[in-house]
Structure I
Amino acid sequence: MNTNKLTSKEEQKTSMSKLKRLLVRFKNFIGLIISNKAAFVGLIIVMLIVIVAILNSIFGKLMLPYDPFTGDLSKSLQSPSSAHFFGTDEQGRDIFSRVIDGTKISLRVGVISVAIALSVGTVVGSVCGYFGGKLDMFLMRIMDIVLAFPSLLLAIAFMSALGRGLDKAVIAISIVTIPEYARIVRGCVLSVRESEYVQAAKAIGNNEFAIIFKHVLPNILSPIIVRATLGVSGAILDAAALGFLGLGVQPPLAEWGTMLGAGRSYFFNAPYIILFPGLAITITVLAFNLFGDGLRDALDPKLNA
């Protein structure tokens with residue numbers, strides 16, 4: 001009984017010490033982000049965008065001043081005013097409401113496409129980096145072939161084969177970005193696979209895949225997280241480009257790139273039609289890039305040494 005009590009107390013102390021270390025690391029991480037003004041501004045903007053997207057997904061049209069899909073031709077191409085903050089488009093729809101509604105679509109495309117590409121790329125890169133050999137040679141040559149083409153051009157080719165739509169855009173963007181994550185993960189795995197903790201895990205008889213997912217991947221998360229954060233901005237930009245070309249999200253959905261494509265014919269008569277969706281894309285991409293750069297600095301072991 002006494003032994004069991006001592007064991008339980010030791011386990012509690014160990015768990016508490018681990019929790020304290022995690023809290024200290026998190027506090028230091030937050031401090032580094034706050035001290036980096038550009039990264040902190042990027043984080044604030046990203047948080048606001050996420051909050052707006054979540055609220056819009058929950059409450060829908062209730063949080064918008066106007067229905068983003070219903071227009072009134074008698075009010076088309078109205079300049080920004082107190083009634084319509086960003087003006088109205090060619091169909092009399094409120095641009096402000098459509099820009100806000102487009103937040104959830106652009107963020108959904110960015111996050112889901114990065115999640116898919118990151119998952120597949122992590123598996124491919126981990127297997128190639130850890131095992132090497134002919135499998136590594138074969139899979140990496142496929143990644144090289146995909147990387148040889150401009151990502152947007154390849155995404156357009158996939159969209160031509162898959163068809164138009166939100167889901168198709170997510171799949172196309174995911175496929176063209178898989179090699180980037182696979183390359184990064186493979187390089188990181190190569191740098192740690194001969195480490196002492198990996199060799200110790202092998203010596204005690206751990207399964208190869210258990211070593212990869214329990215020992216290798218947790219120690220190379222920093223560059224993966226940074227690349228994923230930056231990848232969201234790239235995915236949003238690719239989705240906007242596809243929408244602008246008419247291949248991505250289709251009307252009447254309020255996606256920023258689609259709004260740019262629909263409003264380009266009215267640029268000289270009503271430039272605000274493309275100004276505000278363009279600003280939304282620019283601010284969102286810039287915010288994720290600033291936050292991603294801050295993450296890279298905060299997670300850099302050389303800076304934290």
Structure II
Amino acid sequence: MTGDAQTVAAMRGLTVRPARFEDIVACANIWRIAINDYIGRLGQAELPLEFGPLTRLYAHLQSTDPDRFIVATRPGDAEEIVAFAAATVRERLWYLSMLFLLPEFQGSGLGRELIGRIVPTDPGIIRAVAADSAQPISNALYAKLGMVPRMPLLNLSGLPQRPEAFGDLPSGVVPLAFDEIAAGPPGGQGHRLLADAVDTLDRELLGVAHPIDHRFLRTESRRGWLYRGPDGMPVGYGYAGEAGRVGPVAVRDQALLGPVLGHLTSVVVPRGAFALWVGGAADRAVVTALAAGFRLDTFPVLLCWDEPFADFSRYLPNSPGLL
């Protein structure tokens with residue numbers, strides 16, 4: 001962190017400290033205020049006051065990476081949180097999950113200071129972030145740090161009105177529910193086989209394994225399936241849940257993306273519509289999902305990184321906040 005950056009919080013009378021569990025709702029409220037501030041200027045409807053999934057994600061980030069989840073506070077009768085940043089480290093990948101400030105602090109240099117306090121400088125660490133394409137100032141900040149926009153991340157939502165567009169799973173490819181594979185006591189053979197299969201696929205396609213995030217997804221009532229080929233070897237996995245969220249999805253062959261999405265959206269009945277995030281490199285997933293009846297929602301998010309680390313033509317992330 002530079003000397004100039006060190007003075008930003010102090011000049012404004014702010015304190016920067018690690019986030020505590022009791023800060024999570026305040027951080028979610030800053031996220032909503034900051035996003036509504038700019039989407040309102042674009043004529044879009046405000047985000048609703050629904051923090052459940054977001055606060056659970058923040059609680060996960062705060063528990064797994066407490067030193068990388070920080071807040072800036074303003075003194076007063078009740079200490080007020082005015083900005084926060086949260087990042088994860090999974091093996092060699094540092095990922096900036098969140099950076100949000102109240103509108104009055106945007107453009108002040110506080111955002112750069114918060115990043116400077118948690119970004120690693122170790123050689124061999126890859127740094128990445130997902131940034132809204134409607135926020136050029138944020139994109140420029142990340143690019144100056146080497147995290148250059150590389151690929152759009154598209155939000156697709158809807159129901160499979162024409163499910164045949166996804167195509168069928170190839171002959172011999174069998175989906176097996178995670179719950180069936182891991183039946184038995186924790187740490188048993190089924191659990192180990194499933195964990196090994198998923199970690200291997202993640203290292204091959206995402207570049208890193210992140211078992212701690214898979215455990216979080218399963219607490220989110222997200223159901224997972226492992227796909228095995230004719231020889232019994234894993235060829236992919238995918239998640240879907242009744243809340244409608246689909247992903248992450250990982251496949252060894254791009255041709256499997258459509259059929260796997262078709263399977264996931266047929267075995268789970270959502271309470272509303274499905275929603276998934278698809279990188280522009282996964283063109284087969286984009287084409288088949290649109291043909292099946294999904295639509296593009298909101299502005300694309302831009303995935304940014306300083307070094308290539310994943311094959312996003314075969315990996316669909318969970319969300320911009322957690323790959």
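No lab work stands behind these numbers, since they all come straight from the coordinates. Note that the coordinates shown come from a computational prediction; the quantities given were computed from them, not determined experimentally. Cβ atoms are built from the backbone, for glycine too; each structure is taken alone.
A few notes on this one:
- Highest-scoring label, criterion being distance in nm of label points 7 Å out along Cα→Cβ at positions 142 and 246, among I, II: I
- When relative contact order in percent (Cα under 8 Å, 6 or more apart) is worked out for each of I, II, structure I gives the greatest result.
- Volume of the Cα convex hull per residue in Å³ derived as 137 - corresponding label from I, II: II
- When distance in nm of label points 7 Å out along Cα→Cβ at positions 38 and 206 is computed across structures I, II, the figure 2.6 traces back to II.
- Of the structures I, II, the one that 1.00 was derived from, the read-out being FRET efficiency 1/(1 + (r/R0)^6) of positions 134 and 278 (r between Cβ atoms, R0 = 35 Å, to 0.05): II
- Computed -25000 for helix-only ellipticity at 222 nm (-39500 (n - 2.57) for each DSSP H run of 4 or more, over all residues; to 500) - originating structure among I, II: I
- Structures I, II, by distance in nm of label points 7 Å out along Cα→Cβ at positions 118 and 270: label with the highest value: I
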